[in-house]
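Next up, some structures in structure tokens.
Just so it is clear, none of the values below were taken in a lab; they were calculated from the coordinates. Owing to the predicted nature of the structure, the values given are computational and were not obtained by experimental measurement. Cβ atoms are built from the backbone, for glycine too; each structure is taken alone.
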Structure I
């Protein structure tokens, strides 16, 4: 599997659809149930490398196997000052789930941000993401400002 921050329009559309599906299941905020919103949001990140309200830069990452997208992520500078980076969104195509692609993608993210602390947050019903983060060496932490389940990876 290879990682790239060069996402095609078709891949961006797939990622926008994944966000919509996952949001409809309650994994993301309700605003992400709007496909047009998702496309605009992701296009803005892709074009500017920034997320309004977040410090520093942001990247959309696409993970490909045999030139086909498998997983997508948005990684950015963390909104929480104690951490360097944050995995803001992470999604695997449904027909590629439970095949090890998610773990491989998280490993590639951690290699890219070597030496930095990485925050990942998810809601309690995101059981697959919780298992993935635990298997990938993340430790659960408490953040007083968050209702999510929070994980950190001290990537040394």
Structure II
């Protein structure tokens, strides 16, 4: 169990440290909504303050419950992840890695919410009039981590012995 916790925390730090560093650099180097083209017609760095959830969901909402709700939901998710790591003996390396990435992303965005009441986003992809909402390294960790957890679950189910 100690090894699972250590692995989870290590993967959380793999996301958390670059997330915090890049957010600080962007916050220091950009003004709000300032955009710098990195790959013409495809990728910009743009400082965005996201009051909502991942990929800007509920960002434009004028509701005061957002910050307390997202803080509470994040704390619940973090506790659930730690509980899973403790309880799930069959979590493979893929599942532990995924939970660690989710945990690191959750902590990174939680720090923003507690410090600023918004999350700092800056990766800005667009192509031929299509625009993906800005996101950050924490969001990448959460998304990739969720994919790894699903992959772990799917492979465990597929490889499980038939109960009949």
Exercise. Computing helix-only ellipticity at 222 nm (-39500 (n - 2.57) for each DSSP H run of 4 or more, over all residues; to 500) gives -21000 for which of I, II?
Worked result: II
Exercise. Any idea which of I, II comes out highest on mean count of other Cβ atoms within 10 Å over residues 5-12?
Worked result: II
For this session: Compute Rg/Rh (Cα atoms, Kirkwood Rh), for residues 45-92 alone for each of I, II and report the one that scores greatest.
Result: II
Exercise. Given structures I, II, which gives the highest value for relative contact order in percent (Cα under 8 Å, 6 or more apart)?
Worked result: II
Problem set entry | Identity of the structure behind 8.5 (criterion: mean projected area of the Cα convex hull in nm², calculated), options I, II | I
